[in-house]
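Trainee: So, here's a batch of structures to check.
Read-outs: derived from the displayed coordinates by stated rules, not from any lab. Owing to the predicted nature of the structure, the values given are computational and were not obtained by experimental measurement. Cβ atoms are built from the backbone, for glycine too; each structure is taken alone.
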Structure 1
Amino acid sequence: MVVQRFKTCPRCSNGCMISYLEEAGRIITIKGATCPKGEKFIYETVAPPDSLVDADVYVKNGMVSMAKVRSAKPVPGPMVEQFEKALKKAEIEAPIEFGQVVIENFMDSGIDIVARASVKKYVQ
């Protein structure tokens, strides 16, 4: 669904009232910016750029209780926050090797989660 939204740009003294059309977290059009800073402001605040997601996840049966992980490829901007929240609840099983895919197709996104550190299995 296409939604029209408004924001006042704080980037310069003009204080432009910018209107934009947004659909599913993507910007369709921007109007009302009197300088390039206004458009840049909207793109940076409304549709964050795609980025790699780093997190610490719980490790089951490991020598440590947490392991650093990262998305194997950039996550679409509107999904970054969802990825971060879901990874906080994720749990992986030791042993883990650096670079190993620890979660395949995370959140049905087609993006794998890989280990950024090795974790040995706890042995009693």
Structure 2
Amino acid sequence: MDIRIKATNYELTTEVENYLGERLKSLEKFIGADLDNVRCEVELGRDAGRPRHGANIWFAEIAVIIPGRGRVYARNNSESVNGAIDDVKEEVERKLLRERKLHRVFLRKGGAMLKSMMRFGK
């Protein structure tokens, strides 16, 4: 998996980069066999301080681009960088799992429809 990291208004440290690498490894099991062709774009940074949310709001964005299957995107805010990474990783996991289930459903329904068409062809 090709991982590209961008830091916005933030100096990326090795601790955060290692933490992010550990979290992104758990996404590999949801992607499947196309792991070499998958690109994961990550953006971390400090969001513009909004008066009602405080000055230190961190954001994390993850876009997983799988050739032939599409793109999964998630963005989340938190009070810490690690919290934002955890929240956005869980959201991407949910979306990848949902996509994988939908793919299986369409594959099974297509096979069932083909089987019924073959029955009526006799």
Structure 3
Amino acid sequence: MRSLLIIQAILVLAGVAVSYYYLGEHGMLPAAFGGAIAIANTILLSRRLDSAGAMAKDNPEAGVLALYLGVVQRFVFVLVMFAVGMGVLKLLPPPLLGTFAVAQLAFMLFGSKKTKQMAAEDMLKDK
């Protein structure tokens, strides 16, 4: 998970730099805010996965329920933070949403890479 957070942090910094280049100082804070939302979302997922894994050892149904509750929690968190950023703080939407999207894309790519890596390891074990 640490490597994913490092990749996301690098992408957030790149998003802040791109926003600064195109929008000046007014684009830096929204980009950083959007990136922070994505990183916080990843941390919430990591904590929920650890919690669900521990629960699943004793009660698999509780582990699955914890994962579903984590999905809802993260969805609500992202919506609330977007509302705070764009509604309350009046941050520019394009850099906020763009940096969030890029950081989340890294999350998806990292996850698919990990899945392929795990599948390859399983195939080697079967041989």
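Trainee: For distance in nm of label points 7 Å out along Cα→Cβ at positions 45 and 61, which of 1, 2, 3 scores largest?
Mentor: Answer by largest value of distance in nm of label points 7 Å out along Cα→Cβ at positions 45 and 61: 1.
Trainee: Another question, then. Work out which structure the value -5000 belongs to, where helix-only ellipticity at 222 nm (-39500 (n - 2.57) for each DSSP H run of 4 or more, over all residues; to 500) was derived from one of 1, 2, 3.
Mentor: 1
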